[in-house]
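Presented below are the structures under discussion, each in the form of C-alpha cells.
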Structure 1
Amino acid sequence: MKNLILFDDDIRDHLLPLTFTRPICELRIGILTIREKWEKWLGIDASYITQDYLSEKYPLKITSENIVINGSVMPSERLCRLVKQLDFNEALLQDGELIAAKLNKEQFEHLMNNEDIQELVGYELVETPFLKINHPWDIFMLNEIAIAEDFEFLTKGRTSQAISTTNIVLGDRENIFLEEGASVECATLNAKKGPIYIGKDAEVMEGTHIRGALALCEGAKLKLGAKVYGATTIGPYSKVGGEVSNIVITGYSNKGHDGYLGNAVLGEWCNIGADSNNSNLKNNYAEVRLWDYLTEKFIPTGLQFCGLIMGDHSKCGINTMFNTGTVIGVSANVFGAGFPRNFVPSFSWGGASGYSTYRLDKVCEVAEKVMARRKVDFTETDKNILANIFEQTSSNRRWETSS
C-alpha cells in the first residue's frame, strides 16, 4: 500500500515563527496547504516527519511502500509524474538536495536512523519546474503563481455556482469560481489580473472590491466594503475587512476592521485590532531586512515590499502600527502607542514602551476561549506544544534574564 510522508528539513528553522506550531507542509500558499496539494495530486493521505514535540499532533505512518517528499516543495504536473515513476531506492534531487524518494519499510527506517542510504540512486531534476518555499516572504511572493495553479487544478472540469447579477464582473467569468454555499452580493469582481476563488460557505459582503488573484477559503468572510488586492489568500474561517494587498492568512484568524495589511503572512488564531496598519515599504525605499530565528539576526530579503509575519495565537490592540518587515512570534499580545520593535518574541506582552512575559497559563486560557468560538477543541496536545515553544523561545525574551 502506497504511503505519502512529507518531511521537514533544515529550511524549517528559516520559516519560523510559522513553523513553531506546524510542519512545513501545513503552511498555506495559494488555495491549499502544501500537504493538501500533494494529497490531491497523488491521491494518497499524508503523514509527517517533523519535530518531536509536534509529532503527537502530526504523526508518522510507515508502510511497505513509502513516497517521501520534501515538505517545502509544491507539486507540479511533471514533478508528480516523475515521483510516480520512482522505483525503490530511487530519489529525485535538486542541486544535491532531496526532493522525493521511494523507500520500503527497511530502507526508510535505515534512513531515519542513519540519515544515509548508500544504495540510494539519485537523479538530478532537469527542466522540472516547481515552487519551493525557503523563507517566510516566499509565501506571499509566490502566492500569485500558487493561486493560479491551485485554481486550475481544483476547477478543471467543474462548474461554478452562479454569480449573482448584483455583482460587477470584470474580465473572463471562467476565472471566477464559487463553491457550493458561497455567497457574493453587490461586490466588484475583477479577474483580469488573476483568478478569484470563493470557497464553500464563504461570504463576500456588500460593497467589497476584489482584484484577483484571490483565494477566499471555506467559511471565510470578506466584510462590508473591504478592498482586496491580489495576490491574496484568506484561509478557512478567517474574517477580513479594510484594505489588504498580497497577504496570506493560514486560517482561523481575523483582521475584521479598517486598516491596512500588505505583503504579510499570518498564522492561525491571530487577531489584528481595528485601525491597525503595517508598513510594507521603508521611507528610503531601501531593501527590507527580516528577523531570522536560526542566525538570530536581521537578514536581507532582497525585497522592497515586505510587511508583517505573525505566528499563531498572536494578537494586537486597536491602532497598532507595525514597522516595515516586522516579525511577531507565537502567542504575543502587542498593544499601546508607538511602533513596536521589528522583532517581537513569542509570549510577549506589551509594545513600544516595553514587554513582560505573557504567562503560559493565561495564553492557554485565552486560546481555549478563542478556539471554542469556532467550535475547535484546544487539546492537551495543543497545550503541550505551546509549553514546548514557551521553553524554546525563552532566550528571545531577554528581559527575563536581565530582571
Structure 2
Amino acid sequence: MQHAARKAFKPHAASSLGHEAILRQLYEQADLGPLASSLIGRAVAEVADPGAALDLSTLLLAQGGIWAQEGRVMQRAATRAQQSYEVVHGAGSGPRVLALVTPGDFMANTPIDFLLAGSDAVLIQHFVDEETESLDNLPPHDVVFMAVGEGPENAGVLRNLARLLKDFPGRVLNNAPGLIAGLSRDRVSAMLAGVPGILCPETRRISRLMLSAAAYSGRFFDFPSVVRPIGSHGGQGLVKVEETDDLHALLALNPEDEFYCAPFVDYRGADGMFAKARVVLIKGQPFASHMACSPHWMVHYLNAGMEGSPARRGLESAWMAEFDAGFAKRHGPAMQAVADRLELDYFGLDCAELPDGRLLVFELDVAMIVHDLDSASLFPYKKPVMRKLFAAFLAALAG
C-alpha cells in the first residue's frame, strides 16, 4: 500500500538546480556557503520549497561521510513530498526529457543531467520506487528515459518498473529494467564468457562465512583474487587478496555478509602503468569518456593523480585523440558483441586493453558517472570529446 504522504504527489514539476550545476561549482572550488544558506532558508520556509530541499540533499551527498547520510534522509523526504523536479539547461527551448529515477547517490541512476550539459534541454526527474503504483501523473514531456541503474538497493524498483512500463504508450529509451537488473558483476562475467576478443574474469558471489573459512584454512580460495562487498563502487572495500592475512584484513574492515570475488588480472602495459578506460555506447556506437592511468592496479579517476601528472594527462589526451581510429577500431567487434547482447540505447563500459590485444571488461552499467566538469585549463582535450558524446546522447533522445 502507498504511504499516505504519496497522495500529496503533484503532477507538475518543482524547480531544481540539478546535479550538474551544483557539482560544477564544487569542481570549480566555488564558495558554496551562500548556496547552502539560500537552500536551507527556502527548504525550511513557511511554504517549503521541495526543489531547494532536493538540491540541498545533493550538496550534502557531494560532501560524503556523515553529511551524505543526512543528504539521503533529506532526499527521501523531498521525493515523498514531491515526485517530479525540473532542471532547465541553457535557454530551456530544447526537448523535455523525462527521466524515471529513484532516490540514491550519484551512481543510482544514469547521469542524464551531466549528459545534457551545454544543451537547451529541460530535464524532468520523476522519482519512483518499489511502491509507486502508476505512471499516470507524469508532467508533459517529449521523451522518457528509464534511468534507474543496477544494484541491490534498486532491485525492487526495477521489478516495479518492469510492470509499470509493460504497456506504457510513449517512447522510452533503455526500456529494459529486467535486463538492467541483471547487470551485476557475476551475471556480466557469465554473459561475456567466451565472447571473442574479451576477457571478463569469472566473478562469483561468496559469503562472509566462506571467506572466513578460507582465511583460517587457506583452502578453497584462489590467490591472488580481488574481493569487494556486493553493491560497492569506486573501489570502496575492494582488496587484492594475495594471502590469508589479506582475507582477515578484508573481513575486519567490511561488515557485509556477501562479496564479489574474481581472479586478479595483471593488465599493466609495456610502460608499467595500469590504464583503465570508460567507454559509453550510445545506440551501439562507442564514445570515449575518460582514461585513468596509475602505477597501482586499482585505478579510478579520482585516485589516479591525473591532475598532478602532465605525463598521465598526455596519455589520456593521446588515447582520446586516436579513439575512433585506434581503441574503438581495435575493439569494435568486441564492443559490438556486447552491444548486441544488451540492446540498450545507452550504457557504460569500464575496460582496459590487455597486452595480448584482448579487451579486459571490469563492469557494464547504465549509471556510470560521465561528465565534463574537469578543469578546462588542465584537461583542454576533454571538452570537445565530451561535447561529441553529449551530442550523440541528444540525437538518441530525438530518435
Structure 3
Amino acid sequence: MKTRVVILAGGEGSRLGVLTVKRSKPSMPFAGKYRIIDFALSNCVNSGLFDVMLMTQYRPHSLQEHIGAGHPWDLDRSFTGGVQFYQPYKARYEADWYRGTADAVQQNFAFLKNTNPDNALILSGDHIYQMNYDPMITFHNDHQADLTVATLRVPEEETSRFGILETNDDYRVSQFVEKPSEPIGTLASMGIYVFKMSALDYYLREDSKRKDSGHDFGKDIIPRMLKDGQRVFAYPYNGYWMDVGTLDSYWLAHMDLLKHPPALNLADRSWIIHTRSEERPPVLIQAGATVKDSLITDGAIISPGAKVERSVISPGVYIGPNAVVRESIIFTDSYVEAGARVERAIIDKRVTIGHNCRIGEIDPEAEGLGITTVGKSAQIPNGVKVGRGAVIGPDVTADLFVRKVVGKGKTLER
C-alpha cells in the first residue's frame, strides 16, 4: 500500500523568542550542524519513504534554501516522489493563510491525492527524534485503522502540554482530550498520524465547512472521528522524542545529547541524520584549552586557556583566550572574545561578545533554567554584563548599551 508524507513546517515558534524572529521553527539550528527539519526528513528516507510534501508558511526562505531540491536526503527526484514545497496561495475560491494543521492539509488536498496514495503520514517538522515509520504504517494497515496516532508516555505534570489518549486492550482509542487542564492519563500524542486517505478526505471536507472549528487535528479532527465511531488506534513509541518549541525544551534537548550515553545517538550509522552543510576546516583546539562533554563542529577555534564545558559549538565559532563557555549553545560564526564568560545561554549566528563580558549565569538556587538569549548579529561591547534570563534582540549594536549591565530577565532591542 502506498503512503505519501506530509510535513507541517510552517510554525512561527514564538515561544523561542528572538531565535525565531528571522526564521521558522523547523529551520532552527540544532546540535551544531543540523536543522530541526533534518530529523523528520531523515526519518522519512531512512524508513523508505521518498514522496514528501513540505507545507511552509512563516518565513520559509531559510528552510527552502537549506532543503533546496532535497539532494542530501536523496529527495531530488524529477518524476516520482521527491520533496515538494507548498505554501498558502490565493485562488479563485476561498484560500488564505493556514488556519490550523488540518486546514493546511485541506488547502493542499488536491496535490496530496494526485498520486493516489492509500495512506497519508502527517508529521510535524519541529520535533527531535529518530523513528522508523514503517512499523507504524504496518500496524495501521493490520488494524484496518482510519487513523493511527503515535504515542508515548509523559510525566503527569506535563500532560497539559499534549493531546492525551485513553485506549482499550487492543490499542483502540476510546478518549482523546487536547491539552487537558486535569490529567486523564499519561499517554500523549506525538503529533504523528497515519490516515486512511478516504477518512482524511471526508473529515477535512467536513471540518472546512464548520464555522466553530479551529481546523486542527488534535482539537477538532480526532475528537470528531472518535465521536463518529471511526477506527482510531494508538501506536506505542518507546524511543527519545522532544518537542523543542520552547527555550527550555530546546536547551534541554541539547543537554540530552551530552549525557553518557546520550539520550539521542547521533553517531548511529544505521540511522543517519542527513543535512546540508558547507565545507569548513577541521576544528582547532589550541594548547592549554580544555573541552569537556561538548559537541564542537567544523571550523570552530578554541583558543589557549579557553574552557568549554557541556556546550554545543556550531561551525565557525571562535572562543577567545581564557574565555569560558558553560552549558550554552552557540550558533554559526559567532565570536566570544578573550576573557568573556557565557553560561546557560543560547547565542544566535554572527554574534560578537566583547572582551571580558558576562553573559548569563548558572544559579542552582534560582527557580527555572533562566536561559539567556542573544539574537542574530547582535554586537555586545567589551565588559558588558547580561543577566540570567535576559534577552538581547537581533542586530543590537554596541552603541545601544548605554549602561554596562542588562539586568536579570530584562530585554534590550533595537
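Any read-out appearing in this document is the output of simple, stated calculations on the displayed coordinates, not a laboratory observation. Every value quoted in this text rests on a predicted model; they were computed, and no experiment measured them. Cβ atoms are built from the backbone, for glycine too; each structure is taken alone.
Quick look at the values:
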quantity	calculated
Which of 1, 2, 3 yields 1.29 [Cα Rg over 2.2 N^0.38 Å, for residues 99-154 alone, calculated]	3
Structure (1, 2, 3) behind the derived value 4.0 of distance in nm of label points 7 Å out along Cα→Cβ at positions 195 and 355	1
